[in-house]
Structure P
Amino acid sequence: MRRGERWTPEQAWEWYNSRAWMRGCNYLPSDCCNRIAMWQSLDFEEHLKTVDRELALAASIGFNSIRVILEYLVFEQERDSFPERFERFLAVAAKHGISVMVCFGNDCTVPKNAQYRAPHLGVQEYDLGYHGGRKNSPHGSNPGAVGYSILDDPATAEGFFRMVKEFITRYAEDSRICVWDLFNEPGNSGRGEISVPHVRRIFDVARECAPEQPLTTGVWHPLLSATPAELLALELSDVISYHCYANYDVNIRVIASLRSFGRPLLNTEWLHRPLGDSVELLFPLFFLERIGCWNWGLVAGLSQTYEPWESIWRRIDSGEANIDVTKWQHDLFRPNLRPYDPAEISVIRRYCGLADAENASPASCNGEKQ
């Protein structure tokens, strides 16, 4: 691939077909309530022990990849030590045969209103009983409001893009990184077109680093209702990624629409049991269609993502009766590392085993090069 250019579809498929089927989860250690706690120096040694234990568990069921989002505030305030901590995290993942998808930008944010709590290093506060550990969350607490982004401030934006450049440059040829997922849910939180220049710039910065890994940014709406920022992301991505927490039928239609781009597909966020987005239905589908997949959550913990979004409670309050909140929303394992549902883990193991057997077969056209 030439510096600064989007991969062709042929190049994207060559990369994709050279790898084993990618499957895993979005990962936050169970003893961290947010990404600041995960990446800052405070208690990092203890959190890394948790990472080691939990990624061993992920590998034991057949997962071979995780998706993580970096935290700019930690880079800004602990710039000398953050890269070393990330390297140690990466080494632990690699020890368990797990590649890492790295995400930077994020439009899943809250507005600066009366409920806003400015992020800070140190001990992190969280609210019991709320998805993500926050009463004031991006998932329905502020209908109609516009989320705040550090990229809207030119001074902060410069530091953020410096972080992007430093990390991608350092790991541009490192096989432990599988994908650069540059921006999480662009246009979310009522931001609409506001993030269009941010998406364009982050792709420009990443392209200049000439990474061997593909660049992507996922759509989180169905294609016909995608925001301008999402549409730009699709135009710039080497491989097509998306989020879908809907039922089986909607997933089929989303996949069919995204196939029109002629590039490999990665579902980088899924699993919403109350809405019918289940392991039993979706994991076999992703295996059959060979779509890379990362469900949300591994071990239930302080971030409490097994709790429903606030928007789910609002729908129930308005009279919807077809949402089963007796089920966990996300996460696969209980805090004691036992499965939430053993049947789910059996499904995951079965299809991971089938994928590995296919990959090891001399007749397979998809050989692993990791």
Structure Q
Amino acid sequence: MRDIVDAIYIHIPFCNYICAYCDFCKVFYNKKFVNDYLISLDKEIKKNYRGEIITSLYIGGGTPSSLSIKELKKLFNILKIFKLSSDCEITFEANADSLSLDKIKLLKEFGVNRVSIGLETINKRLQDFIERYTNKKTVSECVDNLKKVGITNINLDLIYALKNESFNDLKKDLDFLLSLDISHISTYSLIIEDHTKLKIKGIRNIDKNIDRKMYDMICKTLKNKGYIHYEISNFAKPSFESKHNLKYWYNKQYYGFGVGASGYIDNIRYTNTRSINNYIKGNTVLDKETVTFKDRIFYEIMLGFRTNIGINKKEFKDKYNIGIDTLFNYKDLVKNNVLYEDNDYLKVKEEYYYVLDEILIYFMDSNIKQ
């Protein structure tokens, strides 16, 4: 029987400027490209969507808000093909400087109920370093406009561990985020990825000890202000956790449409081409991987351990017809207070989130007996 697919990711690759750290699939905004791209996106969706009821729809990028009002209307008309549940979470990624009040009203008209804004930092010196530009006034006005229109589920992204960033710099960024009274904050340590401007310049990641102290500072600050640390990099006010991202972390299957998008359908993980020219020509899927039983187990552990819920042992057994304690010898990690276990759940203790990769290596060291 086919697993339930109730989530969709849509990739809009266009940006008004390219940040120095970004390795996502993106291109400079070009009006002709946008029109051709939307035509191809429409074709891909109609070819592959099978009419399921969708409970989370995420429009990411790139910078979806770089599209004009006319282009956004065309996009949303394309997306009308989806059968959305009455409580569907519809997220739209944006930059504050390209999300005008008129665009916000349009989002509301088409049912968007969650907006994720890329802030990264308000420090001018650090903005110059990562080549991402905004200011407190623009971001504050954008958040106010969203709330006035009735979109109150708002996320802001923060990047930390930047070269020459001080703890006081980080504190000022956090203070500004908290002053906005938003429901969700995503925080990411800067990673120097291949083929980015920072990598080409020879920039390296900062010292791990400083990175760890900054992470701990963020966790303590946000928790003290009432945010739930529900995933390694994500904090939410109660009931405002990202429904869409939880689909990924709970290893659920989902559609991915658009250039560079990835999907997980019928136990096949696929990745679309990153070439916008090839995508527009209809050469959509670049790679497919059939997910084996062992792969599914690995994804289940890796993703589940990222969350404060962890792994539901009963659901795991129902899904794979074998108990997690039968597959793995992890009791030493429980005894040493690295993992927490009760009758229902197995999870990583929060103080060990930062070293999750090391825990996974230790945990997966046992052979899966299938």
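A few points about this structure:
- Origin of the value 0.80, where FRET efficiency 1/(1 + (r/R0)^6) of positions 87 and 319 (r between Cβ atoms, R0 = 30 Å, to 0.05) was derived from one of P, Q: Q
- Computed 132 for volume of the Cα convex hull per residue in Å³ - originating structure among P, Q: P
- In this comparison of P, Q, the computed figure 0.20 for FRET efficiency 1/(1 + (r/R0)^6) of positions 143 and 175 (r between Cβ atoms, R0 = 35 Å, to 0.05) is attributed to P.
- Structure from which 28, 60, 12 was derived, P(r) over Cα pairs in 10 Å bins from 0, in percent, for residues 215-262 alone, options P, Q: P
- Identity of the structure behind 91 (criterion: volume of the Cα convex hull per residue in Å³, for residues 151-230 alone, calculated), options P, Q: P
- Structures P, Q were shown, and relative contact order in percent (Cα under 8 Å, 6 or more apart) at 16 was computed from Q.
- Structure (P, Q) behind the derived value 1.7 of distance in nm of label points 7 Å out along Cα→Cβ at positions 327 and 359: Q
- Source structure (of P, Q) for distance in nm of label points 7 Å out along Cα→Cβ at positions 271 and 287, computed value 1.6: P
- Mean count of other Cβ atoms within 10 Å over residues 7-14 - highest-scoring structure of P, Q: Q
Taken together, the values in this text are just the output of simple stated rules run on the coordinates, not laboratory data. Fair warning: this is a prediction, and the values are worked out from it, not measured in the lab. Cβ atoms are built from the backbone, for glycine too; each structure is taken alone.
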